[in-house]
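Student: Pasting the structures here.
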Structure P
Amino acid sequence: MPQVFKPIKYGMRSDWLSLGALRVCEVLVNAGFRAYIVGGAVRDAMLAISPKDFDIVSDATASQIMRLFPKAIQMDAHFSYVMIKVGSEYFEVTTFRMISSDVELYRHSPSLPGTMAEDAVQRDFTINALYYDPISQEVIDWHGGIPDLREKIIRPIGNPVLRFSENPMSMLRAIRFKHMLGFSISTPASAATVKLASMIRNVSPGRLVAELVRQMLSGKSLFCLREICRANLHTEILPRLARDLGNENDTTFLMQALESVDESVSEGVAMSTGFLFALILWPQVREKWSYYRASDDSANGAMSRAGQTIIASQGALLPLGSQVDQDMQNIWATQPYFEEMEARSSNDLLRHPRFRAGFNLLQLRCESGELEKKVGTWWADLLRGANVSDGIEK
């Protein structure tokens, strides 16, 4: 049986609840359904952290939700995932997930609502299986999430080996939560990750890329990626990551780049997916660039070949998507021009669509000792007073 808590007694901040989320729940409840805020928003509020997203779960089916919110959009038929806009906010509303041994029944009737108990047991971690009832202002805890919040432990629901086998993505999510929240991962979960690390390749590329971006934008990217390597979760998707990061005592380009990313996140600077992966893959591109230049290719031609080679090899393991590939290639393509330090070509480079991201990469190369600092200084002097931005990176 679940435990019911009055969250105000446990430190939940009183101003955490989005009025838009409350409005969605009120509409559902007034129509005779149950509605709860669930997951990360409740977890963060219990930790006195301002929630960024509010997910709502209900016993209403997608079609019933759509009738109550005619402008809502059904995003995913399988999970009855509906997106509702209230003012400037968007809210994910999901039907309670059912547990059924009848696969055909579930496949052909995905909107059949389950119970809250069924929904809770299918969530990944105890701290994410917390349901807030905005009407009674109570938190319903099905799997000991509140005690785990107090003890700062990330614990999968049920057997970790079974849970991670069913959803290998949870192994990556555990690492992100650990470093974002300052928690520890339970010993059984850590052991299960070591055992099942190779299963990460079973996760779809789109989900993996999105999760890796979340890790890099967590403000703790260096810690997250180091732990991904320690758990051997990188070997199937980014096999060079451990080597390019180096040891704890090393000072590598990638280590310094991730520290810079974390600093930028803390300052609220936006960074594109293409820029983030251009940093991750740069050590490989740099090696190939040097190799192709040795065969008398022009600097620009060698860079183009190097970028294409690394994108192809990365795509065979974890495709990043055509738009990300194009962004990376454009960012890398700026580097030969930066190294020339010629005023006659500077105007063309200033108009390059990914100039700002390329300039940020140049600065990181200079800071890491890969290039002489005078290269970065030359361009910084040239840019003083110039208004240059591609609208994505600082």
Structure Q
Amino acid sequence: MNLPPTGGRPQIPGALLPRPPQPEAFVAGSPGGVRHLGLVVKRVYRVGPDGSCEVADPGDQERVVGPMRLYGNPKPPYTAPVAMDDDTKAFRAATHLVVQGRAHTYGTPQVETSVSIAFRDYLREIAVRGDRTLERISDGRLRFSSPEPFETMPIDYRRAYGGFDAVALERNVSPEFEERAAARPEWQLGAQTPFHYLRNPAGVGFLIDTDDESIARAEVPNLEFPTDPLTPERLAVGAPERWVTGPVPAGFDWFHPAWFPRLAYLGCPVSLRGYEGPVAEIDWGWCASDLLQTRPFLEDLDAPVRPEYFQGASPGMVLPSLDPGETLTLRNLHPEHPLWTVRLPGLVPRFALELAPLQMTLLVPHLNAVVLRPESSEVLMTWCLSAPVDRAYRSEQLNDMRLEGAFERSS
């Protein structure tokens, strides 16, 4: 989903400078109000049978991405989750941990399983169930049908709780709104209605009411957090403004900047102004405790946007730091190994840039993202190497600067 123009723009902490797409790219920005020059460096690694990582061939390396890319481009009211984050928003204060893959039952169809990623005292787990329907039984209560067996299941926000209530949308959206949405399709207004789930408008299962027509058209999510289980009664929130009481969508992938809670770092959503009830992501420590006190950026366009807005991993998967040599264990996510252990390569880019004639400046590295792709036994690591500078540089100047260094073992 793309946010429509609002008359102002947030301050972006990194913007791609013109240069041919490649695994490295210069960026510029002012994190903390100080001008910086950065170099984004991406590396793809192949994970061997013993869990060790070796750098992939040059032809298999990935280019720096800007802007973000989605899983497809569906027509509203449908929308798509993020497939690749915007690497050029590079001056990050934390490290993203992302898993892109599928659940596996290893040749024996199952009606349910679970997947997880763990290291040290960190554990993220998702319960996975086969396709179900929502139905009303004779006494009027709701229930889920028995899950269908499956062998693989995408761990994808399109299978998690969310989406939009098609019945409520059809009943309530005015012809005037539809005309505006049709006149400006680039604004994607049809995917940003009060009947879309603000936490995950790309998912399934979000309902306002449980009338017979809504139940008949409902899709039941395949993914949920074991600590926040789905029940038939929880699918419907009762009113559009009560969306925050709905289940938290379960996912490991990138998280869209227009979804809550990430969106709230631009300013508390109107539907939560004055709200004093529980917010799961705050209670679980997955986002800032003062999230709902965030001042809307449009009230002061000169004020910097909170840096948390630019953290693109799923809530709870934005880490203060991650050792570049950490050992990670994934369960039921690799197509061949129920327990897949990955030992990150432990390599850190140590580079210096000739910012002035005969003066080499050491660039400070920060690990921005670790993306695990068990289906292809790959790991993608993205770094930002930066230094404070006293002026802006043109792309031709950067292309002529001497850059020296290599990846070295972390200490």
Structure R
Amino acid sequence: MDARRLGIVAMAALAAAGCRDAGADDARGGSAAAAELGELAAMEVSAEPGSAEPDLTTAPDGRVYLSWVEPGADSTHALRFAVLEGGAWSQPRTVASGRGWFVNWADFPSLRVMEGGRMAAHWLQKRGAGKYAYDVRIAQSADGGATWTEGVVPHRDGAEAEHGFAALWAAAGDSLGAVWLDGRKYATAKEGPGAETMLVSTSLARDGAVGAERVLDDRICDCCQTSMARTAAGPVVVYRDRSPEEVRDISIVRQVNGAWTAPKPVHADGWVMPACPVNGPAVSADGGRVAVAWYTAADSTPQVKVAFSDDAGAAFAAPVRIDGGKPLGRVDVELVEGGALVSWLEARGEKGAEVRVRRVSRDGKAGEPRVVASSGSERASGFPRMVRAGGEVVFAWTEPGAKSTVRTARAPLGGGR
């Protein structure tokens, strides 16, 4: 992202931050032991050198799908995916490929699997000459990923502006839901008043027909990931908001009885930030239970937090801090029995980092932090991903280097859901 919208968050001394604190690697046992991870087992992925931006999703039948972006000849890129079967990844298949893709360490494609073998995926396509002018494209498959539609653009403004950080879900009836960060107002307002990013949603039918657009929030942070989950009451979307005073805390919108609620803070951290930190939240849901994890640097104190809801995201308890004192954020979260697993990137040394995971119980007790993999603090490390699939957890991350590599691992999970 460009300098007008990005900030460098200074790492500061560890201090109290107004939440229940399980941070600084203060491992506390209690009920946290009910669902600790077992031994990690690496799994090789048949991805070409230079592959990056992995994402994970769990299908209705419990199988795990991995997607990633793979470079090709003549400046082309491809969105590829594989299925975890018998403890190993299947041979990759291609969703789409071509030139002119917008490939970015933070704004990565996604894949979603629905009932009956139906699948949907999104990637990003450049529009015009602007560095950050690009569209979301969404393709669908009706045969388990063997063939794919060409893909449609869900937004209809035609503006040479940022459209990205999308999330997809199986919506009401036979439709697909989509939400994205929409920068169309930048195309006219430029740097002046009204140069703001919106959170916009729509639906897509099986044939690609696009439904009405709905603005869910008309002023949000410019380049942080969105995350969605389905609750018993309907889908919820979490994202980094942006107040007129430049407070950039995490908000939630919920679809209840077919209508979207007004934005509501998950927790008032009060992080005043003059530019986008490129560090979005993550959400997981099961029935009425919801967990949201996020990064904040309020009061110049970088932290990773998780908060729980028992009423489908209508209200959240006080958050729990879970980092080790020097978090870089880039979080993910999965509900487990009595609590949640939270993954994040923790700085180690001058340029190093670790992909870590930690279980936090609903009452704020935290287990020992586990190191999933060594990594780096640079952007090329991307955003580690994590999913729960039955009795195990699957991790994916980008290993940076002269030619980046997609890495994955799995671990058994004690306890049930």
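Bear in mind these aren't lab numbers, they're just calculated from the coordinates by the rules spelled out. Just so it is clear, the structure is predicted and the values come from calculations on it, not from any experiment. Cβ atoms are built from the backbone, for glycine too; each structure is taken alone.
Student: For relative contact order in percent (Cα under 8 Å, 6 or more apart), which of P, Q, R scores largest?
Tutor: Comparing P, Q, R by relative contact order in percent (Cα under 8 Å, 6 or more apart), the maximum is at Q.
Student: Tell me which of P, Q, R gives 0 when you compute helix-only ellipticity at 222 nm (-39500 (n - 2.57) for each DSSP H run of 4 or more, over all residues; to 500).
Tutor: The read-out comes from structure R.
Student: Follow-up. From P, Q, R, which structure was mean count of other Cβ atoms within 10 Å over residues 50-57 = 18.1 calculated on?
Tutor: Considering all the candidates, the number was obtained from P.
Student: Could you figure out which one of P, Q, R the value -0.57, -0.63, -1.20 for log10 I(q)/I(0) by the Debye sum over Cα atoms at q = 0.16, 0.17, 0.29 Å⁻¹, for residues 242-289 alone was computed from?
Tutor: Matching structure: R.
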